Structure 1
Amino acid sequence: MNKLLFGISGLPIGSGIKNINYASGIDYVKSIGLDAMELLFVRNVNVTDKNKDIILKTKLENDIYLSAHGSHYINLNADELEKQEQSIERITKAVDGLLKVKGRSLIFHPGFYLKDSREQTYNTIKENLLKLPNEGVDYRLETTGKRTQFGTLEELVSLCKEISSCKLCIDFSHIHARRNGSLKCYDDFAEILQYVLNELGRSALDDLHIHMGGINYGEKGEKNHLPLLESDFNYIDCLRALKDYNVKGCVILEGPMVEKDALLLKNTYEKF
């Protein structure tokens with residue numbers, strides 16, 4: 001990556017386009033000045049043999065970066081081996097869908113601790129990640145927003161060190177929520193980026209997938225997404241830190257005002 005791209009999770013909501021789909025959504029996203037879209041495979045893989053060609057054509061014409069968010073029903077540390085195998089199958093199906101449109105990054109939450117220790121959970125998830133096909137898609141392990149979920153920054157950085165097909169998806173809003181509102185100022189964001197730089201090297205910051213948005217949280221972590229300006233997430237200092245560390249890759253806005261807030265992020269970033 002040679003710069004930082006900005007885009008949205010799912011389809012735009014303010015386009016006014018009737019029966020909007022991924023192809024028309026990509027056209028609209030490009031027309032308003034955004035660079036990326038994260039396809040939502042959270043309930044099902046909605047790229048098929050019927051729509052793949054028009055999505056790919058529109059992606060290439062608009063030079064849009066495509067990623068996808070995997071199923072919400074993934075738990076690589078499930079108690080039952082059958083459920084672990086089903087999670088691997090869901091990830092594999094998402095890879096197939098993403099490859100149909102030449103997408104690059106598949107983002108997912110690896111699992112839950114349940115009754116296991118952190119070490120046991122880590123080892124089980126690692127074993128299952130190693131079973132995934134190496135198909136030319138980056139598996140982006142996303143930092144999670146609830147304390148019951150596996151996925152601290154430290155856990156995921158460690159997995160990325162051990163598994164070559166895995167890379168980071170830093171969800172700054174999730175980290176903020178998981179730590180009950182700890183990301184307050186520039187130094188808090190810079191500390192995260194410096195940690196990644198120290199542990200994974202410059203290449204990780206040169207190709208980083210990022211989630212950002214307003215978020216509501218409590219002592220147990222994430223509750224729900226909010227519009228940026230209705231939350232306490234300090235997106236200005238976060239973007240400033242990304243600029244100062246010369247981070248490259250893709251920033252995806254998650255929340256109820258997707259393209260409006262994504263443009264707010266991009267326009268703010270470009271003013272620094």
Structure 2
Amino acid sequence: MESILKRFYDDGENSIFVQSYDAFYSPKMPQTPVGDIDFYAGVAREAGGNVLELACGTGRVALPLAELGFNVTGVDLSEGLLSIAKHKAAGLPIAAQQRLRFVQQNMTDLELGELFEVVLVPFHSFQHLLTSELQIRALEAIHRHIRPGGRLVLDLVEFHIDLLSEKLVPPRSRTAIDEPSGRRFVRELLNTRYDHFAQTEHNVWRFSEIGDKGEILREERRDLVLRWTHRWELRHLLARCAFSVEAEYSDYRYSPPTYGKELLVVARAG
């Protein structure tokens with residue numbers, strides 16, 4: 001798992017993947033979650049304490065939560081993504097900046113020296129843990145950092161049988177514009193392979209920067225592997241690590257669970 005994560009995420013600021021990240025996950029892009037910030041803020045208000053966000057990336061969730069008044073610690077494995085998050089945080093009001101900190105660590109080996117009331121793992125990031133053993137390590141590490149009665153929110157996607165049987169093919173190419181700079185990027189899915197025994201999806205992506213005349217200025221390829229976890233499998237993992245499921249939703253509007261959609265779980269730490 002470590003080598004795969006480093007190939008896909010552990011880059012400096014100069015990689016195309018890092019520089020294009022915010023462009024592909026801006027509010028205008030169809031793959032960007034809708035309403036998740038309000039959902040996470042609601043959980044944090046109810047819990048009434050400090051927030052830990054794991055796999056925080058460039059701060060898409062952490063920064064607005066800090067602006068809303070929450071103390072937020074963002075953790076990510078990627079130095080490059082964290083460097084962008086810190087740069088963006090510098091543009092926030094001073095009070096919001098003081099409520100933010102960013103730490104480079106792996107979610108399976110957390111050592112933060114602090115307890116939190118809320119832990120968030122947004123946008124399918126838990127699915128980068130490719131075995132049950134790694135999932136358990138992460139949940140145990142989270143439990144060491146959460147106060148009794150605190151909330152853990154996991155956002156996974158429940159893979160539909162039509163996707164796993166390759167009857168349903170997701171969009172293979174997207175173009176995005178980085179608004180601050182005007183740079184144009186293309187992300188292409190070159191190959192997908194499913195390992196149904198290991199419950200993993202293997203993707204090969206190509207990221208390109210496109211010039212004014214349509215020419216390719218530079219490009220890079222990346223491997224991404226995600227693991228799907230079934231609903232009841234996840235409940236057993238949580239119970240084993242002293243969490244109890246409090247609520248399940250299929251979106252950020254509190255819709256009831258639905259097969260093949262988001263698997264959004266709120267669990268309480270015992």
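Computing mean count of other Cβ atoms within 10 Å over residues 27-34 for each of 1, 2, which one ends up highest?
Values: 1: 17.8; 2: 11.6.
Going through 1, 2 one by one, mean count of other Cβ atoms within 10 Å over residues 27-34 is largest in 1.
As an exercise: distance in nm of label points 7 Å out along Cα→Cβ at positions 107 and 243, calculated from one structure in 1, 2, equals 0.8. Which structure is it? Source structure: 2. If Rg and Dmax of the Cα atoms in Å computes to 17.6, 51, which of 1, 2 did it come from? Corresponding structure: 1.
Among candidates 1, 2, the computation of helix-only ellipticity at 222 nm (-39500 (n - 2.57) for each DSSP H run of 4 or more, over all residues; to 500) that gave -12500 used structure 1.
We did not get these values from a lab; they are worked out from the coordinates using the rules stated. Computed from a predicted structure; not experimentally measured. Cβ atoms are built from the backbone, for glycine too; each structure is taken alone.
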